[in-house]
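See the structures that follow.
We did not get these values from a lab; they are worked out from the coordinates using the rules stated. These figures come from a predicted structure and were not determined experimentally. Cβ atoms are built from the backbone, for glycine too; each structure is taken alone.
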Structure I
Amino acid sequence: MRYFTGFTLCLAAVLLFARTGLTDVTTNPSRLVLTQEVRAGEIQVHNSGHHTLTISTGWTAIAQGNDGLLYPAPYGPATVPIAGLQMWPNAFTLKPDETRAVYVVLPPENPIKSEQLTHIRIDADRVNGKGPRWGLSLPVFVRAKYMPMTVQITEVRRAGPQSVFVTLFRHGGATPYGKLVISDERGRTLGELGNITLYADKQDVRYEIPLEHSTPGTSFISYLGSGEFENQVFDIQEIKP
């Protein structure tokens, strides 16, 4: 089974959510989407380290900054818990290489009219009390079936030969999810950045895409859908030499 590391936070160091491979806890999947037809989901929490861990779960408010990173509230417009949304278990122990499922359910009597968003917070502490606390945060979307959105690449700027700055803007609809891909005129991939989500509506969000290859000619930046948006092209812009 393949596991994906979520947004992590070392509480003893900084209050900033960012992806990292240093934590002993991973989750699969890294996000949940509930709809009228799919009202339940599960998250496999895995202890990939060498110490027995005490795991606790709960809801948390997270906001996205203009730099694309996720921050704990009160930075920016925070998310709110969704009425009726249930999660269990709230506490359990994981031995090394052990996996446990956490279940999330929205009862059938709760209506879904638009899109609501909250985050699950999963804290991990070593049973022996030694070492840092790690926190994993992953989003939970409750979404109506049809919620078209407009996504634009509003600015593209080369940051030297090794990277490109891209600014995205979303207007209305569902929260998009996908990847940014830079390619040349022949379709060769020059750089790619995944897990691109625009949480806030009508907000500029900028990302820096590292380039694996450079070209003196014309290239293109594409925001391509992933997950439930697979095969969807949100926007494409030309990058002039």
Structure II
Amino acid sequence: MAKQWHQLEKLDHKALKKLQVEREKAQKLAQENEEKKRRMIIGVAVLAALVVLGVFAMVMRKRAATLAFQEERGKLLFSRVTEITGKVDHRHIGAWEVLKEKIEFDKEYSFKTAEEAAVTVQLQLENQIKLSGKSEMTVMPPALADKENKIEREPVILKRGELTAAISLDGRGMLVIDSSDVQVTGSSGLFKVIYDDEKDKGEVVVKNGLVEVNKKRGGGKPVKVSGFYKITFGGGEVSPPTQASVIQYDWR
């Protein structure tokens, strides 16, 4: 009987030990699964953090590139007054003020001159506009390309009087002068635009180089005017080019 109890105790001990081993294995497996889960969570968190950092870095790079683009773009808008003679008034908006010193500007600016006065403005591409006495003009900011920092046009409006334009190498074909119902594009050289606003009559005189004159309304092909030639305009019409005695004009 004692021997049987001993055998039963031995069997119970083996079963208990086996159960203990299985419990330890289950516990170890649970710990391993928990560790895997923890590592997975950490990995996902790290990956998410890296993604967020990557997106943030990309956004910051894009923002920096945009700011640099806008900063460079802003620099292209500036024109400057290089010479003042006599009484010259200027304004951006509001009342006219006397222009007392040379200025730089990046917005629409208007200038008007008294008799025997003059003002010279150098545009971004070094095209130069000299406004003669008893005249008025508005210098607009350059027109820029949408997706690159490139000047497509340098617009000026001659409201009355006379201006002399000198085209630079970089500014060929960029200067566009509106006066009355015509648009004058300076391809090269030195030329004048003269406009009498009371009579609505004007002329474009070319000393050297080439300009194109377009009617703003009514269509028609551009009229090309080369050195020692001129055209007249007004009342919606543009004359064919005729020879001009350029020595009769002041080109200083």
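Computed quantities for the displayed model
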| read-out | value |
| --- | --- |
| Origin of the value 4.8, where distance in nm of label points 7 Å out along Cα→Cβ at positions 37 and 69 was derived from one of I, II | II |
| Structures I, II, by FRET efficiency 1/(1 + (r/R0)^6) of positions 173 and 189 (r between Cβ atoms, R0 = 25 Å, to 0.05): label with the highest value | II |
| log10 I(q)/I(0) by the Debye sum over Cα atoms at q = 0.10 Å⁻¹ derived as -0.62 - corresponding label from I, II | II |
| Computed 1.86 for Cα Rg over 2.2 N^0.38 Å, for residues 109-148 alone - originating structure among I, II | I |
| FRET efficiency 1/(1 + (r/R0)^6) of positions 125 and 213 (r between Cβ atoms, R0 = 35 Å, to 0.05) - structure with the largest value, from I, II | II |
| When FRET efficiency 1/(1 + (r/R0)^6) of positions 29 and 205 (r between Cβ atoms, R0 = 41 Å, to 0.05) is computed for each of I, II, the largest belongs to | I |
| Computed 9 for relative contact order in percent (Cα under 8 Å, 6 or more apart) - originating structure among I, II | II |
| Structure responsible for 0, with helix-only ellipticity at 222 nm (-39500 (n - 2.57) for each DSSP H run of 4 or more, over all residues; to 500) calculated and labels I, II on offer | I |
